[in-house]
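So, here come the structures, one by one.
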Structure P
Amino acid sequence: MRHTFNAAGTTFTVDTRYQAFSGSGRHHLGSELTVAVWDKTTGENRVIRKFSNVSQQLAEAKRCLREIRFLRHFKGHDNIVRLYDFEMNFRSNGDFDEVYFIEEYCETDLRKIIRLECPLSGMELLAFAHQILRGVNYIHSAGVVLQDLSPDNILISEAGAVKIAGLGNSHLSVASNGDAGQPVNPYQAPEVTLRYDRLSAAANVWSVGCIIVELATGRPIFNATTLSNHVYKIFELTGLPSEPTLSAIADAELRDYSLSIGSITRIPLTKHVPSADPRLLELLSEIFSLDVDSRITCKDALSHKYLDDVRCHADGFVCFPVRSTERPYRSNSDIGLWAV
């Protein structure tokens, strides 16, 4: 039996076992509407995400179905949000109009934690970094690459566990720049921004490094309002790339801009993350490498000495690969990768 209730300015029509919290509304950021509910059957809190007009929007339908597939594939991992069930509402002509995801309830996300402006202790930062790396490594082990890895898509459960979300094609809400009408994504790897290499697992590692620094300092390490300024800030940390890399930049405007820089005064990591654990600085230096092939992997990062105090057997868990006839994205080692 189903019932309808209003929340977050819209209607939800779901199984009667799910009861909305009093005054509940949007639970976390996303293009879809989200509401927190109580599951009468289990006695536990859940989150329901609503996708509307799915049958009328092909891209949204693909994203929705794709996310179901990946959430099912990764079901059971401690650091990936769990999909318990999904429901569909059909029109009289047989088209499905609304899709509802029933997911595990999470208290907050890393974006909200950063906005609290309360400095994390060294152990809290270590715990978050460890769990993020473990979750992303598990996803990578299945041949999957995340397109939108940011604090908004890393949820925190009631027990304080990291839960990676956003396994569909959700996009980061970012400021636009004046260079070429492109968005500025502070977590995006330089090879993706400058398009001198393809999206790969290494790009996610760069994003993890950006998130760790922001958790440590409360501000993005590469905060910029224009794409050219974003690129300049990256080069201030890494130094200028080699001439072949500069020449390989696909965007002509950004290539000309990068070539025009000439020389740059580098800003060391110690300036970005003052008073940081030296072991963390060492790990970050291996993350923030312009050379994709030299950048540390999530698997190797989990073995880094920075994580010595929290390492556990679950760090080595791997997932069986996702199979598909669709054309994959490829890593530098030419391993087929899904991009989600």
Structure Q
Amino acid sequence: MLFCTLCVSVMLVSCAPSKATLDMTMNQRILWPGVPEQPRIQYLWSLSRVAGGEAGALMEAIAGEDDTFSYGSSGPRYSDFLVNPHGVFVSEKNILYVTDTGAGRVSVINLDTLESFNILGDRGFMLISPIAVAADLEGNIYVTDSELRRVVVFTGKGKFIRFLEGAFLRPTGLAIDNHNELIYVADTWAHRVHVYSLEGKRLSSIGGGPKGDKSLNYPTHISLDAHGNLHIADTLNFKVKVFSPDGDLMTSFGLAGDSYGSFDKIKGIAVDSDGNIYVTDSAQDLVKIFDRQGRLLLFFGGKGSFYGQLLHPAGIFIDSADRIFVADMLNRRVQAFQFLGGG
């Protein structure tokens, strides 16, 4: 116990490796669309238990009649379970990173071994509201924290390295272009996406203000495709906007509304290997898939807590194998799906 106390005072991560648990109950048994159509999306698994409890503290995940949860005496920050997962990222080394705004931490899970740990903060600060997460080729972890108004960089083991330079009003979305060595950060209240070098120097910005084709209005999540094109969830313009690496507007689509082809409350955004664009709509509890021209192709999810259903989905990430990871916020889990191809 003394060792754990000292460990927390220096670097706020879990003191001993632990293991997460994947629920494979309905693995490959749920498909979208259903028969007789050719399936395009396949359900894989869900993750609720990250088992990274600090110093052995456990969450008492007991749902009452009002669907509330109680926690151990150390609170949700030290829970073995996800509380309100918001952002997801998976590295080429098959490491899953999950920001948890309800717990004020980042959970790190090796999907091959299921070993896991949590990052709470370091060197005199605690994460408060981590929103998005990404990792570079060196394994360094980048986290936006909207309440700290910082972008924090940690080593792969959770040790603090630095903050990105410059002031932020509310940093949210995050994406790293390892090929071009660039970092993109959405600053929602500034209506901009800032561009940084991997060394942390601010280079330029995209957007600003609610008017004009290239302007942004409360951008939140962002994503990159294989060509380095930046996809932005332009939330209060109810649009998806795509910019080239040079900052030129390439595509803009979307309308406000509650139909399947429009946007009610845009959250996460991601792109598969075919260039299809995935958008989580948290108000409709759906993941919507569009082609590059903005035409609706398919949607999946739907309100509920069964496997494959969603409650207020937030971040989404698609890896190089076309696995789709969705932060299912109010179901307190991350769900994984597989894009089966569009041919």
Structure R
Amino acid sequence: MNFQEFLAWSGGVHEPDVLRACETRISAAFADLRPPLERASPPRTVHRCDLARAWCELRGLPPTAARGAMICAGVRHALSLLFAHMAAAGRRLALPTDVYPVYWDLARAAGVATVGVPTFPDLAIHDVLERATRAEVAALVLPDPLKLHGRFLAADERAALLAWLGRDPHRRLVLDGVYTFGQRLRPATLELLASGQVLYLDSLSKGWLYPRVFGVAHLPPRDFDHLGPVFRAAAPPQADLWLAARLLAEHAGLPAALAAAIDERRLRLVADLRARGLAPFSFDRGYLVGVDGDARELLGTHRVLLIPGGVFGEPKRPVALASALPPAP
């Protein structure tokens, strides 16, 4: 079941005894927390270097790291630029088959060669890397935190990734960090960045509830010369940069407040699922909670309306995801 089929199916379920845990629109779900700002021409020129420094400060990086912080319109925009660059260079890319169909839409639009790697519900990192190695990919894309697992990459997974990178200096790991909700980068993430082979992507779409406005692609130094011009040539308009500057300066506390609200709702959701006889997967962050089973069957047997795993791609076994987001108005 793809996303459009899911919307049609879930929209037809109206029984009052059904627990609806299937909201996907975070900006609409938390509209009451979203700062009421508009795109407008700035009173002065907004310099991307200033925004890069502001992002580094927010993420706990030193000011010197701003040189590698390329400004873009968000993770999708950054991936579209990276994929097009890889396609032009004739390189191959590994993408998760079960996390985010938009990854694949962007890859197809760019014409980049791809190989799929399964990651959910179980992330067998050595199998993923073996498949990537056999396919001779130049880059592997992964979310961190892992969106559907509700956790950051584990120590053994990070070690395996670093070892894989270390065996070929031309390999790259592209981390989608949007589900960190604006928090400071963890030492474990900094360790990955220190490899000099990791590109870290971020945006305001989750933590600040403003999608496709502003983002950062933090590049390793060895990629400055060939990727820097790609991003500088595709800078967002001044109105978007001004909106981003205001969000970062005036609403720096929003991501933490949003994450706290999600954590509270997730705890209640897990209790509700268990009360209906379900066994949620172990999760420690994020708004999605996995359970085994087909979503259609779970609606009948447990009276819960969840998101089918197929909405996110091709999971290795039948799973469904419960959303802790409040219903959007």
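Ranked by mean count of other Cβ atoms within 10 Å over residues 42-49, structures P, Q, R are led by Q, which has the greatest value. Calculated for structures P, Q, R, distance in nm of label points 7 Å out along Cα→Cβ at positions 106 and 226 is largest in P. Each of P, Q, R could give helix-only ellipticity at 222 nm (-39500 (n - 2.57) for each DSSP H run of 4 or more, over all residues; to 500), but the derived value -500 comes from Q.
FYI, it's all coordinate maths here, none of it is from the lab. Since the structure is predicted, the reported quantities are computational estimates derived from the model, not experimental observations. Cβ atoms are built from the backbone, for glycine too; each structure is taken alone.
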